[in-house]
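Rule-based calculations on the coordinates, nothing more; no lab input. Since this is a predicted model, take the numbers as computed values, not measurements. Cβ atoms are built from the backbone, for glycine too; each structure is taken alone.
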Structure I
Amino acid sequence: MSVVMSEPAAGLSEWPRSTRAVGADLAVGGVPLGELAERFGTPLYVLDEAHVRQTCRVYRQALPEAEIAYAAKAFLCRDLVRWLREEGFGLDVCSLGELELAAAAGMPAERIVLHGNAKSAEELRSALRLGVGRIVLDNAAEVPRLAALVAPRQRQRVMVRVVPGIEAGAHHAIRTGGEDQKFGMSVARGDAEDAVLRVLGQPHLELTGLHCHLGSQITSVRPYLAAVATLVAFLAGLRDRHGVVLPELDLGGGHGIAYRPGEHALDVAAFADDVRRQLARRCALYDLPVPRLIIEPGRAITGPAGVAVYRVLVVKRTAHRVFVAVDGGMADNPRPVLYGARTAVRLVGRAGAGRSRRVTVVGRYCESGDVLAPDVEVPEDVHPGDLLAVPAAGAYQQSMASTYNLVGRPPVVAVLDGCARVLLRRESTADLLARDVYEPGEDG
């Protein structure tokens, strides 16, 4: 069923741009969520293709001179790679699986950046075989390891990941720009400069620039401006002390989004203007040529384009709370458990009672901490069989999903212009059992 797009319903700022009220339901990409739930089952992840493409174009318009590599860890599948390729994006990958999927889906190798604080030899060999555009070196030990794998008469372009000493991000577990953590090499301690010199001493490695990543879910441009100031000063020091001028600067990603009404996302246009201005000003201060800027947004591209749909299984009243248990939970969305993340929840598929009440939405998994949304308002008459939808679900949910309790992972369905199609199918019990290699003994 295709629907005619009406005006956006009130209070839908954190939902995909195509979201419209259709009677008592919400439609995304022209397809009602209730219809999607009936057709594909629940739990279900819905991804709005038009929203993804529009956001890519917002970034391209704001930063036409920059290279933009989508952070694949946020969410990845073959069709998404195609969308990104067609929109002029590259890919930031951090595992063999992400690398091979990117290549299989047709992403040009020169647009791929390989990351990782502990890359395996197989990952490095695959990156070299495919001819990726850059490999980001995360520690000094990687320099000779990679150099030894490069074929004679070939050179591999690399960047050095540095730690600028800037704390940013919504939770301590996703802050990666400060000192004394597993990623990158410290500018202040001299580790980054030592790594640069090691790379310059390797004839099979071509150092193109510096990389940093401050953290995730950052909604202010200020940490990025501070990083630019630190890294340009470091670039100037490398030129003055060692005569090397590096042509690229990668500021990573971490661009924050809104998960609930009233929250603010990073303003892409303001980010672009402020970072461009700061980079030009700082380079002029040190008489440096302005390096080409690279950024790696992930959550900002797919997060707001996604919706999770769950079915209510149980409504339980205790002395002090009402628990609404759904058919998904921490295995398909671990963010609330890992980071204390809060999200919005909305009844879809039918009209609720006029009054609402506060409930705690919990999952079906065997953990008391399996809480998806504490203290949220839903209609007073919520009952088993109802559908609850969660916006801003397109990043770091399905990609972080597990098969805890031997429950298969949900499907991902793309919607566009009233049509829906499966990107990732539902993981079945047969899929899970197929991994179990059982060899009965003589007793059977």
Structure II
Amino acid sequence: MRRTQVPGPRSKTLFDLEALYLAPGTQSVALFSQLSIERGEGAVLYDVDGNSYVDLLAGVGVASLGYAHPRYVAALQRQIARIHVGSFTTEHRAALVKLLAELAPGDLNRTQFYSSGAEAVEAALRLAKSRTGHTEVLGFWGGFHGKTGGVLPVLGSSFKHALGPLMPGAYLAPYAACARCAFDKTFPSCEWHCVQFLRKKVELETSKDVAAIIVEPIQGTAGNVVPPPGYLQALRRLADELGALLICDEMITGFGRTGKMFAIEHEGVIPDVITVGKGFGGGFPMSGLIAREEVAFAKPFANPSGSSSSYGGNPLAAAAARVTIETILEEDLVEHSRRLGAKMLAEMRRWESEVPIVSDVRGRGLLIGLDLVVPGTRTLLDKRTTRWIFDTLLSRGVLAMIYNPEVRINPPLVIEEDQAMGALATMKDVLGEAAERLVG
């Protein structure tokens, strides 16, 4: 529903007031939209000017239950009226760790909690070093695991430029992003060239003291890039050869996002550690790692206070995560993600032949990506054009991560089919108009 221009006058006034004192560096979607959001309901956001937006962003996969879910609201209200901080055992945390052990694949049964994704990933790397006695880490181009100093070395992008020197001991290799293969090869005739390259990299560049391979089952920040079947299994074998742990970073893919409880279930691979966050707390800052029993007890990680966090697993966070996962289970949102995601993906794949700027539609469940390209080429669109697409789509009531040419679609798991398909219809119209502007 549109009542004013976007951003409306009240949003603009608040945005400008905040900008007088807020340090720069906030998320692009907030800077570009200049919205002040007043409330949300389900998969719809409402700004202070009365405009509404179907949300295909979910706070970058954080709002798994959408906004103001009655069960979520009630659980947090009950808990905050009792106790909200501290590391002592609570009923919610005791139930949560048991639930996670039941849901996690294979023999992953020991959990430790944190409050941010980067914090959990750093903890997982410390755990790998504790378990193996090794010191080096392998990551991937396009990978994203946070912005803190301990994970910057395994960030496979230009984000870390001018932030050196970086912690030593990290090595990166191309991810199996087959549509834009770094080696200009084709799967499966490449015979896993990227994995062989990684193996050669270990032989020639490292001291062969690898503690962990850390990988996203689907690369989120790179554009929701899905590797081909068998990739994670190949990395599992390589980790075993090296005496290293395999860490799967499920921050954005976990808890139903891909149509399975965890994305690694699509591949049938059991890592040594998975890291979780974002949708885990339904919007409350909550992250963690889930490890094999024998891995979790490695010292010094397992020493008293060796893996603790001031805020991780506090009573309010544990209540939020517990009600989020229980709601995902009871409302069958994993299956909803699989079914609706498949319908959305099928619709968007038709765009590849109907909208000349759309290429490489990909995804699993409600984690979908596509590339925006110059018509007739594989060259990514310039950001001036994608910014026009973002602004135009926003003005028509759809919020999406479409300001970069590597588009990411990850709505709340509770989004209704008519909301999702209606938003896609609007998106297709805007993309068609953008294509006409380019070729006309």
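Quick notes on this one:
- Answer label among I, II for the case where helix-only ellipticity at 222 nm (-39500 (n - 2.57) for each DSSP H run of 4 or more, over all residues; to 500), calculated from the coordinates, equals -11500: II
- Value 0.05, calculated as FRET efficiency 1/(1 + (r/R0)^6) of positions 148 and 356 (r between Cβ atoms, R0 = 41 Å, to 0.05), assigned to which of I, II: I
- Given 23.3 for Kirkwood radius over Cα pairs in Å, calculated: source structure among I, II: I
- Test item: distance in nm of label points 7 Å out along Cα→Cβ at positions 28 and 220 calculated as 3.1, pick one of I, II: I
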